[in-house]
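Structures incoming, each one as structure tokens.
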Structure P
Amino acid sequence: MVKSLYFVELTCIKECEYANVKFNVGEVVWLNPNAMGKEMRMYKLCPDGSWFNTKNKYDYFPNPSYLPFTRQKKFAKKWQIKHYAEKYASIINRIGEFNAVVKEIKLTYSEEEV
């Protein structure tokens, strides 16, 4: 049997900088709306020791305190239904900082009765 999984690959088309991370043109990241990586945190430490929340254009994703990206492909969110991946890709394309493309992984497997 063949099963397909879909994920969103993002290529930076406009240089952008957030609290803890800077994306350069041509850099590739992957979408994971539930990721909470330290690098993608939207809080910045101020010189006085307090935390400052910077503006997140991607705040409609599940966790507005973090960017919904990961630098490691193995942690990319994978969907079984292509529509969900396309929905997120269109949202990111509207913002205009990344070019989002839906990619497909085909898994071939066999089942046995035990």
Structure Q
Amino acid sequence: MVERFQIEGAPKPPRVSCLWTEAMLGAGESPVDWAESKGASFRYASGVVSKVPAARAKWNIVGRGLTVWSSRGPGYGALEVRVDGRVAATLDLRSDQEVSSQLVWASMNWET
């Protein structure tokens, strides 16, 4: 039985990483509309590219900030980032060459 437990140190805000799998479930997307790719160019070694023009990805989060990471490449397109139903950014992920995953958009300290 533990009678006392003490943790020392400065508190840090929690961080949660959500992958494409959660986005497909959140949007109710069919996996047949997406092509999975694996490799070092993806932040977690796996990513997807839409096969259809009007594909959707949706993450449901509660928090004070959000960052979006993505690769870029010739087969990529543009996307809208929406926060609370409003367009927060439009991102063009097209590139002449494959570019490894990097931060492409961030918003911090919004109300929960």
Structure R
Amino acid sequence: MPDWPDILWSHTWWRYDPTGSDYNAPYHWFNLFEAGVWFVFGVLVLYRWGRHRHSLLEPAYAAAFVLFGVTDVLESQALTSWLIWLKLANLIGLIWLRAVVIRRFYPTSKLF
């Protein structure tokens, strides 16, 4: 019988091993690249907020991008169940913040 609490909360699904299989290094480096992209989006949102200062939701939106980047840095080393849940919660918040910020303040913006 599976150990559901372990599977749902603490199981390690993947761990970076540079001497491991062929997909270890590409998965590791892709996550680091992806983290860099999220950090850039966070900086762009903060830059736009610095110019317009519509709402304090904008720094929260930038923080959600940065947090998503941090989770990708963590994922580049190991993918665990708790990290998947954290990424899901962050993604839901990021999508909600994006919808609110874009709809209220930047209706013509399509990227960030």
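We did not get these values from a lab; they are worked out from the coordinates using the rules stated. Note that this is a predicted model, so its numbers are computed, not measured. Cβ atoms are built from the backbone, for glycine too; each structure is taken alone.
Numerical summary
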quantity: Comparison of P, Q, R by distance in nm of label points 7 Å out along Cα→Cβ at positions 16 and 72 - largest value held by; calculated: Q
quantity: Test item: helix-only ellipticity at 222 nm (-39500 (n - 2.57) for each DSSP H run of 4 or more, over all residues; to 500) calculated as -23000, pick one of P, Q, R; calculated: R
quantity: For distance in nm of label points 7 Å out along Cα→Cβ at positions 40 and 80 computed as 3.0, the structure of P, Q, R it came from; calculated: R
quantity: Among P, Q, R, structure where relative contact order in percent (Cα under 8 Å, 6 or more apart) as derived comes to 24; calculated: Q
quantity: Which of P, Q, R yields 9.1 [mean projected area of the Cα convex hull in nm², calculated]; calculated: P
